[in-house]
Structure P
Amino acid sequence: MMDGLGHVIVTGAAGYIGSSLCGELLRRGYRVTALDELLFGGEPILAYFSDPNFQFVKVNVWEERALRDNIRRDWQKPVAVFHLAALAGFPACQAVGRQVAWRYNVESTQRVFAQAEDLGVERFIYASTYSNYGLSPQGEAVTEETPLHPQSLYAETKVASEEYLLNQKVSSCSPIIFRLATLYGLSPRMRFDLIVNQFVLEAYYRRELLIYQRGYSRSFVHLNDALRGILLGLDSPLELIRGQVYNLGSEEGNYTKDQIVALILKRLPETHVSYKDMTFGGDMRDITVSYEKISRQLNFQTQYKVEDGIREVLHALQAGVFREPFDARYRNAQFIVQ
């Protein structure tokens, strides 16, 4: 007899998404095997260690037997893998170089999927990014069918991982891919290298913002909405979502950087804003995204607005929740490119 709702594996479990996802899965009654190398520490998941349905293993998922050697034999076989482990973002990948970024983001995906297949896992839920699109052609909203034109090493690794997974459609393990918009909001593993979170931090503490790529459009989604979307990969009928790619967000989350700044100035009007052209490369996204597919097929709608994220991050800063919030542990690299 299967206990509870089943057993799932989360890679990157101590990360910005993973630390919140583990909590939600435990709340729902799942047994969770959490894997993470702990490059940024394990504090975000400490609260789960007392839960008998939680097992944590410190491991680099690039290792060939990272999953197979760390599954509890007294638990039922996993029904799903949430593969979140990655070097996230353009700065982090550039900082380590192509070879290391490829190992963490592409080879790890291939090895985790192969082990999931061997373990008899039915669903492989992969967190990808809308960065894969690069620029919107003629300013049109990109859909899941739009050709991919990655503008950064990070996006290149995600495109390569997607291509590998989508070539596994005949496998007994079904890949489901979510291309997430830029995240914002509070997490146990907080990040201040994400645009909304970073802008609020700098406006509050420094009373100034330096904006690159001023007129560029981006797409944003609250972490809690992203979690709800990702979990549709677990909840939805397998015959509907097997081998599918979904943009995860909403049209209401499409903003220019100027619009984000304007929302922050409503709460911190004394902030001085200046602009600078980006002349050194980077993730040159200027993009509007369509979320019609996930809305139509999975009935997904977001519940949070950017204003909600600005408010909650600002309140946390005002309350002194974060010690030394400019410290590198709140970022995925030692430097930031907006």
Structure Q
Amino acid sequence: MSPPALAESFRRLIAATGPISLAHYMAEANARYYASRDPLGSAGDFITAPEISQMFGEMVGVWLADIWMRAGKPGPVLYVEPGPGRGTLARDCLKVAARFGLNPQVHFVETSPVLRAAQREVVPHAHWHNDLSTLPTNAPMLLVANEFLDALPIRQLVKTPRGWRERMVGVMADEAGHPAFAPMAGELPMDAAVPEGAREAEAGTIIETCPAAAAVVSEISRRLATQGGAALLIDYGYDTVQTGSTLQALRAHQHHDPFTAPGEADLTALVDFATAAEVARRDGARVLGTVGQGAWLNAMGIGTRAAALAQSSPAHAKSIAAALERLTHPEQMGTLFKVMGLVAPGWPDGAGF
């Protein structure tokens, strides 16, 4: 079904049953979006850190190899990546890891046939899964999730004069009188779902949650606790509880109205790393911490690596410096993007935290 048909399907559903949840809207829209295209790069809608520079994946590879060696070089071991894009991060990461003797079995969690085809070109020996549940359970896991959690469907609760309600998606007439999707408060009281300390917030306050992200972090943490291993969760987000809507859409590298043309833009929301840490601890993982991407990359030695690349390829020195700035500068990806480290009980601390 094409994206325009998805919009029509939503309109029919809303006309028949009333407004749908934001989580329903986001899940369906992103499922159609990722299944139908390669969204990455200059010809796509957005670019991720591995596509900016090989240095990003190399630093991840150094981190995984270091913690694996200090854990005693267990083998066999799994490299797991949910949402691996084109396979660029895995390629760069595994190339560096191999220099230290780390040659894990590669497992990708990917549902998009378009992106699976791209990944197969870059990492042909990988094993593919539709979700985390079918991953092997008989070996330690080294997992990297880069810009994966932000695309999972969120729920929003909004404080209205009548109390807390779930934020839904309905159809209203736009300025020209045409039917358009729009957020609106649902009818069912949701006060019981709001933390007690937040229930007296001002009207208009929005609380955002992501049950899907919590479920993923829970699965990762339980596997670390039983299988051993370590994980890096890298995404844009916040590490102290906040309120307000963070839902956004990107199309052709520009911000786009998330309620226009569902299935044709990438819908994302900031990741709540504070809640993720609580979930991880509850389900048996040891949380190393959450730090800014810039600080973590600098601690891993990306500056030294950039200098070496520039020296070996002077013609590309300016582009290498620009990539370094984009990945690490506080006003670019350095602060908004966070790195969370998780390890199994008994595994050593990881560098950079």
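No lab work stands behind these numbers, since they all come straight from the coordinates. Predicted model only: the values in this text are computed from it and were never measured. Cβ atoms are built from the backbone, for glycine too; each structure is taken alone.
Suppose you compute distance in nm of label points 7 Å out along Cα→Cβ at positions 199 and 295 for every structure in P, Q: which one lands on 2.2?
Only one of P, Q returns 2.2 for distance in nm of label points 7 Å out along Cα→Cβ at positions 199 and 295, namely P.
Quick one: P(r) over Cα pairs in 5 Å bins from 0, in percent, for residues 223-326 alone came out at 2, 9, 15, 16, 16, 16, 12, 8, 4, 1, 0 when computed from one of P, Q, so which one is it? Provide the component values of the computation, followed by the final result.
Working: P: 2, 9, 15, 16, 16, 16, 12, 8, 4, 1, 0; Q: 2, 10, 13, 12, 14, 15, 15, 12, 6, 1, 0.
Structure P accounts for this read-out.
Identify the structure, out of P, Q, from whose coordinates Kirkwood radius over Cα pairs in Å was calculated to give 21.4. Please report the intermediate quantities before stating the final value.
Working: P: 20.3; Q: 21.4.
It traces back to Q.
Work out the source of -11500 here, i.e. which of P, Q gives that when helix-only ellipticity at 222 nm (-39500 (n - 2.57) for each DSSP H run of 4 or more, over all residues; to 500) is computed. Write down the numbers at each step before the final one.
Numbers: P: -9000; Q: -11500.
The read-out was computed on structure Q.
Of structures P, Q, which gives 53, 39, 33 when Cα extents along the principal axes in Å, for residues 87-230 alone is computed from the coordinates?
The structure behind it is P.
Match the computed value 1.8 of distance in nm of label points 7 Å out along Cα→Cβ at positions 263 and 287 to one of the structures P, Q, and report its label.
P
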